[in-house]
Structures are given as structure tokens and as C-alpha cells.
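As C-alpha cells, here come the structures.
No lab work stands behind these numbers, since they all come straight from the coordinates. Computed from a predicted structure; not experimentally measured. Cβ atoms are built from the backbone, for glycine too; each structure is taken alone.
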Structure P
Amino acid sequence: MQVHYNALFLCTGNSARSIMAEAILNSKGRPDFTAYSAGSHPSGTVRPEALRRLEMARLPTEGLRSKAWDEFSLPGSPKLDFVFTVCDNAAKEVCPIWPGQPMTAHWGVPDPAAVHGTEGKVERAFREAFFILERRISLLLSLPLKSLDRMALKEELENIGQTPALGGFLR
């Protein structure tokens, strides 16, 4: 019997990191996962640099949009199995009560949208954020989810969030 999981990636603005994570997991995790993203204070737009990074990785961008997290706490919303915060602000905020008590973990990733400077510097920040998320999602997908008990799974998800950044080799 195949198990299907729904995952929600949260960030404050839902314009870059959470959007990229949604697209990566929807591509790599198919058919076992469906990913969503949202923000506590959504910007209302997806950063063009995030869309460009996804397109460069040949990941679909159609339908990606910046939205509020309360869309996922309403009746009729998808039942969430996992909720990941990918920025420090969202990790410290009081989240809605998610029906079904999904597994939660914090996977902090530096905010590429906060980087200012040359086009190359901004591009590098988005590339690093993308690769950190891709690496962590690959680790998630390698877990034997069906055979882990809830406590062991919670620990593994937190460990993935502690996976070191890329050591600056992209700089």
C-alpha cells in the first residue's frame, strides 16, 4: 500500500525559500509527496530570482504563488503530514493550529531576498538557498518514513535542518 504525504513549507514572505522548497519537493517527491508553501505575512509576489533558479533546474513554476498560511488551517484544506519552517522569523512566530498534528521541523536557510549588491551576489544567494533546500529535501526523501516511529522521525527531521550549509564552495 502506497502512503502519500503532504508537506507545507513556511516562511514570512513566501516569496523565495518556501516557494523553491515547494517546487523541489513536488518534483523530486512525486508521487509520494505533495508540497505547498505559505507565509505568515506573504509578500504577494514570488521573487523573479527564485523563479529563474527553478527554471534553470528545469522545475515547473506554473501555479506558484505567494499566499498566507491560514489557507492551510481552513476546513477542506489538505491534511498536512509535515510542516517545515525555512526562515528564522516564521520559526519564532506562533503558527496556526494545524489539523491532524503534523510533524514539524525548522530548516533555517539564509534569506536570499535580503541580499543586496551586484546581480552576481544576489544570484549566488539564490543559488545557495536552492542547493541547501535541494540537499535537505533529498535527505528527507531518503528516510524510511514508513518504518520510523514518530519520535525517531522528529529527530531525523530536525537533524536534516541542522545539515550544514554548503561550506561556501559556491562563492
Structure Q
Amino acid sequence: MDVGKMNKEILFTKETINEKIVEMGKIIENDYKNKNLMVVSLLKGSFVFTADLVRNIHLPLVIEFMITSSYGNSHESTGMVKVIQDVDHNVSEYDVLLVDDIIDSGHTMKNVYELFLSRNPKSLKTCTLLDKPSRRAVEFTADYTGFIIPDKFIVGYGLNYGDYYRNVDHIFAFVE
């Protein structure tokens, strides 16, 4: 894909994304009142979303980061999920919320969910900004979802193509 010669189709503006995150933050805040919340951001893609989301959850919380990989430099999931960097805390003391930028094939979130479940957290839920159910290869539904999207390869707002476009403040697809 020679992206230099392709046009962009903006799917979600910065403003639309922000409105959705404020809404999600309020719901999560309400659901986690009086709980010991740990937010686990699945890096690298979810770092922008997680930062904006936790600023809209007005509760005490712990933030952890986990690096996983199932894409490499491709735009297709390999189906093999590797944990490259794990969390530092013992999760059994927390109500854990796993946060990712997108659920596509479902491999990453399902594998990470099962890993955390085996660690016996007080509770375990999942959150994604984007869900692409048409590409699902395994059964998985997030507890909190921002937007359902069509089967397009998207970038921006933390989502990448190779090592680029994570810093763009909106979400777009390349179109020919």
C-alpha cells in the first residue's frame, strides 16, 4: 500500500472522539465507584485513548501498561499474541479494566483477558474505543465500546500503519 498517493477518509474527528470518551468515562466512573480500579492499557495503540479515558474517570485508580503484539508491521493480525511487557502489580487486589484501541480479530483482547482471568482479579472487564466485529476470528465482546466500525484499515489517534500516524488527532482510512 503506497499511502503517499492515497486519499484519506476521516471516520471520526477529534471532537467526535472526545465526546464519546467523555460519555464512556462517565459510565465507567459510575460502574467503578467504591472499587479498587486498575486500568491496564494495551500498548502501543491504546496509549492515546487510555490517557484521554482516565482523565474522564474521576476516581482513584492505578494505571498499568502491557505491551502485546499480534500485528508486527502488517495490517493483518497474525493470530499469535505475544506479551512483550507485563504489568508490575499483583492484579488480585484490583478490579481490572483492560483497555485497547481496537478489537479486530479479537485474538489480542481474548488472550489478554484469559491471562488476567487466571490471575484472579476482584473483577475483570474490557474497554475498546473501536470494534470491528466483521473481522472477528474468535468470540469476544467488550464490556465498553466507543464505536462499531466497518471493515476498513484505519489509522490515527494511536492506531498505526507501520510506525506512523499514531500522533494524528482523528481516525481515518486510506482510500484509493
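Assuming 4.0 is distance in nm of label points 7 Å out along Cα→Cβ at positions 31 and 111 as calculated from a single structure, say which of P, Q it is. The correct label is P.
Assign the value 3, 12, 25, 24, 19, 11, 5, 1, 0, calculated as P(r) over Cα pairs in 5 Å bins from 0, in percent, for residues 23-118 alone, to the correct structure from P, Q. Working through the options, I get structure Q.
If relative contact order in percent (Cα under 8 Å, 6 or more apart) computes to 23, which of P, Q did it come from? The read-out comes from structure P. Taking mean count of other Cβ atoms within 10 Å over residues 15-22 as the measure, the highest value among P, Q is held by P. Quick check: 2.1 is what I get for distance in nm of label points 7 Å out along Cα→Cβ at positions 103 and 135, calculated from one of P, Q. Which structure matches? The value was obtained from structure P.
Looking at distance in nm of label points 7 Å out along Cα→Cβ at positions 39 and 63, point out which structure of P, Q has the largest value. Across P, Q, distance in nm of label points 7 Å out along Cα→Cβ at positions 39 and 63 peaks for P. Computing helix-only ellipticity at 222 nm (-39500 (n - 2.57) for each DSSP H run of 4 or more, over all residues; to 500) across structures P, Q gives -11500 for structure P.
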